[in-house]
Structure P
């Protein structure tokens, strides 16, 4: 079911399976996607990596993820665009910027356990009911359902990823993740992000260390590696052009970085993809 508003607002709720899995691959400008798996043993390629999902796992995707379904069962599918609801403009409402979406290199995944399953089931039913409504309040009701859905997911994500209870520490991590997603092609050091956040590099490192996360520099490098692999896999850019695209001044420095992180050279990585 689709909702299409008067100023290009778009929301789609579907129950899809292997017969309708092309919907996952379809790219829509400024859209975000939530996949809630209803069966075990799903296989999806995301950014060239084979990912496996079981029942009651949820994954969060942006328009920039390259997604292909290999083997899927039933999935509850939600996709919406920025005109319908902008998670950046309304971050104080849902708190998922830098967590569920726009979170640098990590692929956000949550597990719905028994104590939360009923909440999700009720919310999904209410969501579907509102999709079938047809009155002047429909769009606001749908936005309300979407916000509740994202808030519930964000709460579970923070709990399962052991985010700190202190809001200021959570906000620092979220803002750092978001800024990396926005600037990783031109800013490669922790110092540059610390300056954007009016913090010292040591403060950032201490916060990440205190909550048991990887060092901030590793998030930056992982995001650069992810984009490198996306471009090597899905574009026709030369290796030199890939290096320049993500902010490396010369191919030698890029090749050393890539081999250090991935274990093989960029050219070997691309050759292996061709053989698959």
Structure Q
């Protein structure tokens, strides 16, 4: 995605849940990582659904309204979210929940390293007709969409969201509120943030090659430094004779400008993802 990247759109449908009742704000505030109880109606809220030990189970977008809330499951298992929410709803919560089908979602693709403007760049479409300012955007191909995701360092694949990673490792600090009260996974998040306790962090990597690479990087490949394991590739995309992707890098190797592929001698350059947010950041709209 090079020239004209700003004129592309991501256009896809995602499963959504419908919550009705006067207790929806408090319920979602306690079950997800974002500060929801004081958020205004119709604002786009990005939030994580975590395990009790702080592992990411799903990435959510939430919009509140006077009757309750709609929750779009951007990444993760929507059935698991529905079951998990329903399991902890009690009559006193004043919440009713149901699966509401799929919601068409559009996102304007800004070229990295431009900051992502989620509230401006994301549209939940109610009908079938596109607004005129969205109609002029070209539909991104699968490869263009993956290039955009990797260029920003967005952990939207199941190799980053694998049930073993937490938001602070993935750079989702602006999807997590450290200032609100108790919520699912809050104790672990607070400990990790206060002690800077993450053991690995997501990084963008590239392999530049004038000719064909002797070994093609693959998801799951190990990255090494001085022969020692330093990280694991979680996403990979070929661009001509070069490659780019994402990798989870161990804390001790984060300051290294490059690592080596364990399957060859190629040097893999590392950079902090433009979208990576440490904990304590505020959501950028």
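Each value in this text was obtained by applying a stated rule to the coordinates, not by laboratory testing. Quantities reported herein were computed from a predicted structural model and do not represent experimental measurements. Cβ atoms are built from the backbone, for glycine too; each structure is taken alone.
Given a value of -4500 for helix-only ellipticity at 222 nm (-39500 (n - 2.57) for each DSSP H run of 4 or more, over all residues; to 500), point me to the structure among P, Q it was derived from. Derived from Q, not from the others.
If Rg and Dmax of the Cα atoms in Å is calculated from each of P, Q, which structure is the one that comes out at 19.7, 65? Provide the component values of the computation, followed by the final result.
Working: P: 19.7, 60; Q: 19.7, 65.
Matching structure: Q.
Of structures P, Q, which gives 0.70 when FRET efficiency 1/(1 + (r/R0)^6) of positions 86 and 110 (r between Cβ atoms, R0 = 25 Å, to 0.05) is computed from the coordinates? Checking each candidate, the match is P. Of the structures labelled P, Q, one was used to calculate FRET efficiency 1/(1 + (r/R0)^6) of positions 54 and 70 (r between Cβ atoms, R0 = 25 Å, to 0.05), giving 0.95. Name it. Structure P accounts for this read-out.
Tell me which of P, Q gives 21 when you compute relative contact order in percent (Cα under 8 Å, 6 or more apart).
Working: P: 15; Q: 21.
Only one of P, Q returns 21 for relative contact order in percent (Cα under 8 Å, 6 or more apart), namely Q.
I have 17, 12, 6 for semi-axes √(5λ) of the Cα gyration tensor in Å, for residues 182-221 alone, calculated from one of the structures P, Q. Which structure is it? Answer for the origin of the read-out: P.
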